[in-house]
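Enquirer: The structures considered in this document are given below.
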Structure I
Amino acid sequence: MNIEDTKIDGCYVIEPKVFEDERGYFFESFNQNAFDELLGYKIDFVQDNQSFSSRGVLRGLHYQTGAYQQAKLVRVISGTVLDIAVDIRKNSPTFGKYVSVELTAKNKKQLFIPRGFAHGFIVLSETAIFSYKCDNFYNKESEAGIIYNDPDLNIDWKLNPSEITISEKDTQLPLFKDARL
């Protein structure tokens, strides 16, 4: 595994070592010991989630508050997504900044997002299967979010607004300045 720093402390792009030959490929998508060594601390993932979406589907920006905050390790099994992590740690020097990484089935990159971040992604391919590990269980009462097109965050989602499909629930999310952090 190779780990690459991003412009925000705590977020890392992780590239697995891929073994390819005429039969296809093999790679270790997760190894607890190697992962902990790369991060320099231990993460215990307790829940895996997977979604299937079509081109233009935008999911986010979501996060959990309080004792239910979640660190995530995200990857794409099929297709291409633009993955976004927004720093919502109030005392962070990068508070309100975001990391944007293109994750694809081909590049096999993963993004580690620590606790204290809002997360979302948009599908850039015809379809995508998106998978992520969480270090804490989902709790409905702790669910929170930020509207994807917040003008203060100014996230470039790479698609025209007319191409974006978003859930009714996500269209009701507050602006960053009004979010429950």
Structure II
Amino acid sequence: MAHVILGLLLIAPQSFYDLIKGFEKGVALFYSASSGSIKRALDTLLARGSIEVASVEPGGRGRKVYRVTGAGRAEWHAWMTQEPTGPDLETAALSRLYFLGLLEPDERGPVLRRITARAEADLATLSALDAHLETVDVPEEHRDVFVHQRATLDYGIAAQRFMIDWFREHLDQHGSPAP
């Protein structure tokens, strides 16, 4: 979540309220967050010096507007350009795709290639499991459950294939050529 907030703040300095609205209007398509989790992430980013209060609006509420520091920009850049990690590749991939335009044009292709490579590795893992399951003798009393578990695996394989194809096409259209 911290990197998504950094990305939103790199687009423009924003208040806590603005960030909530930013999540609701766009980011929520791939990343859900409560106002409490956004507030905790802001506090963490402030504590480690990744963001700072750019201004406090006068008035009773004293609305704070946050902006990214040099350290925060470096942190965000490192996250954008590193291998996507964690079990949820779709969220990691879409989070990077959403902010890809903030990178220099020559940095975008490598990001897209790393996402595609991770999806290919995940597909290989799922395909190996699929091949293994072809050899498993399922007891009669578990066949109904197994049918739907296999359907879940089939869905995962199809989703990985779609992701690979989609990111390759996007790379062909918008990425820089491989070195």
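Each reported figure results from applying straightforward, stated rules to the coordinates on display, with no laboratory input. Everything numeric in this text was worked out from a predicted model, so none of it was measured. Cβ atoms are built from the backbone, for glycine too; each structure is taken alone.
Enquirer: For which of I, II does helix-only ellipticity at 222 nm (-39500 (n - 2.57) for each DSSP H run of 4 or more, over all residues; to 500), calculated from the coordinates, equal -22000? Before the final figure, lay out the partial values.
Expert: Working: I: -1500; II: -22000.
Value -22000 for helix-only ellipticity at 222 nm (-39500 (n - 2.57) for each DSSP H run of 4 or more, over all residues; to 500) corresponds to II out of I, II.
Enquirer: Of the structures labelled I, II, which one yields 2.6 when distance in nm of label points 7 Å out along Cα→Cβ at positions 114 and 138 is computed from its coordinates? It would help to have the intermediate numbers written out before the result.
Expert: Numbers: I: 2.6; II: 3.8.
Structure of origin is I.
Enquirer: Ranked on FRET efficiency 1/(1 + (r/R0)^6) of positions 2 and 130 (r between Cβ atoms, R0 = 35 Å, to 0.05), which label among I, II comes first with the largest value?
Expert: On the way: I: 0.95; II: 0.45.
When FRET efficiency 1/(1 + (r/R0)^6) of positions 2 and 130 (r between Cβ atoms, R0 = 35 Å, to 0.05) is computed for each of I, II, structure I gives the biggest number.
Enquirer: Then there's this: On mean count of other Cβ atoms within 10 Å over residues 82-89, which of the structures labelled I, II is highest?
Expert: Values: I: 23.6; II: 11.6.
Largest one: structure I.
Enquirer: Another one. For the read-out distance in nm of label points 7 Å out along Cα→Cβ at positions 42 and 170, a value of 3.5 was computed from one structure; give its label from I, II.
Expert: Answer for the origin of the read-out: I.
Enquirer: Given a value of 21 for relative contact order in percent (Cα under 8 Å, 6 or more apart), calculated from one of I, II, which structure does it belong to? Provide the component values of the computation, followed by the final result.
Expert: Values: I: 29; II: 21.
It traces back to II.
Enquirer: Between I, II, which one scores greatest on Kirkwood radius over Cα pairs in Å? If you can, show how the numbers build up before the last one.
Expert: Values: I: 16.8; II: 18.7.
Answer by largest value of Kirkwood radius over Cα pairs in Å: II.
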